[in-house]
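Values quoted throughout were computed directly from the atomic coordinates according to the rules given, and no laboratory measurement underlies them. This one's a predicted model, so the numbers in the text were calculated from it and none came from an experiment.
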Structure 1
Amino acid sequence: MKTSFRLFILLGFILAIPSLCAFSQPINIGTNYGGGIIFYMDGTGNHGLIAAASDQSSATQWGCFGTSIGGTHGAIGNGQTNTTAIVNGCSEVSTAASICHNLVLNGFNDWFLPSKGELNQMYIKKTVIGGFANDEYWSSSEYDVYTAWTQDFTSGKQERSAKKNTKNVRAIRAF
């Protein structure tokens, strides 16, 4: 009886090893993880940003042309707060921010429009992420009541564009 019990325990441990290894695999830039592809990691290596593997739109307005959302920032780590501010402050539907905010993709529903800094990191890692158009993408960083920041994924240049112009949208999420 003791031998059977020991064999049962040993067999259970052996079967558990592959699943234990799956949880200990390292995550790095370029890893498929959390519903997308990791493109940025902070200094701790425990937190970072994940991009959706494809664009959510190729022709969407930032929205609320002539309306100040206020309080949006350009630094890494501000995209989610910016997106929430835009969604709460802009009643227009199908804006760049609302598309990301309402996205459910690969089992995750916490996607957002990247800030200017986050979008630049996406540009820097565009070959790792893949699937970008040679065109401009919206950030969640507002410049003024008429314009918001974009990034050209051909040249890398960040510039202001009228909120009523249509641009590409790629959602991200944090981990």
Structure 2
Amino acid sequence: MVVEPGKVVAIYYVLKAWGVARSIRSPLMGDPPLVYVHGAGQLIPGLERALEGRRVGEHVHALVPPAEAYGERDRSLQQRLPLEALANLGSLEEGMILEALGEDGTWREFLTVVEIDREGQTVLLDANHPLAGLELEFEIDVVEVRDPTPDDLLRLREPAALARPRPHGKGRVPASRSTDRD
């Protein structure tokens, strides 16, 4: 059976950016495979394209440009705020990930603390995906391809771990910290 739209696919992978492993899902680490419905928009487009037509047991090496992954970096998604607007979060550090609610309050947005200007009392937040603007390199092992069951279709409706993020809007002031970068 080949990977094609509508099939349930399970993969193990190593994701690298700039030659550095950013995410690993491996049976050697006791991880379950990433399971998704092919063609349902659960993976970034370039990764789905690289897997199209593959079979169980195949090893795939794929280079995915930003346009087929998380897009180019967008400076309009950066916002400078007064430090006092984030005072309820305690001490901030560059590189921290903050969690905010989107404007409609129904989805979460993650913001990276890019710069803290203690003299000017401002902080620069960035809502770009951390992998935006980067060419992504994948090493993938296809471990299962099958027709979906009714339970699969219910369970796998949500985006998988490597899905394209929702479009960013201007979120509310972050309400909590997050240490998980995924």
Structure 3
Amino acid sequence: MRKMLMVLLLCVTTVVMAATARQLYGYKLKTIDGQPTSLSKYRGKVLLVVNVASACGFTPQYAALESVYEKYKDQGLVIVGIPANNFANQESGTDAEIKTFCNRKYHVTFPMMSKVSVLGEDKTPLYQYLTDKTKNPTVGGDIKWNFTKFLISRDGTPVVRFEPATKPDSPEVIAAIESALKKS
């Protein structure tokens, strides 16, 4: 009886995790150039999803994000920058202005999305999902500031969340990325 209960629990957990992954890949966004895209194009990749801003004390993290992307992209890492203007009007520019800033100042080559809201009643569905403590108890909770980072496994499961002060090239983030990249 105990063995059967454990098998049942394992099956339910597997189904829930698979549903979570399918849910992540269903989200649609617009690229920084305004083209529709879906996270499904990153299926099988490790994602680092980051809400970014151009006039924030953490904005220099763009350089570390680009460096980490360049180092690990050939192993399957994709950094997805998602501009948001939810904190102190620190991303007030247009998508075109954000793109120009990122390219000129930080030479960003990782995918950048169109500006969205990551907090409040107009929160984009992707962030509704990522911050939902019921669906994602390990990473859920409101976004506190710009440059919050979500590491997503190759199967689409949110694995760990790093708060803004944790730099993208910190040993903690690098260890989590390398661990996720090793898993198939």
Identify the structure, out of 1, 2, 3, from whose coordinates helix-only ellipticity at 222 nm (-39500 (n - 2.57) for each DSSP H run of 4 or more, over all residues; to 500) was calculated to give -9000. 1
Identity of the structure behind 18.0 (criterion: Kirkwood radius over Cα pairs in Å, calculated), options 1, 2, 3: 2
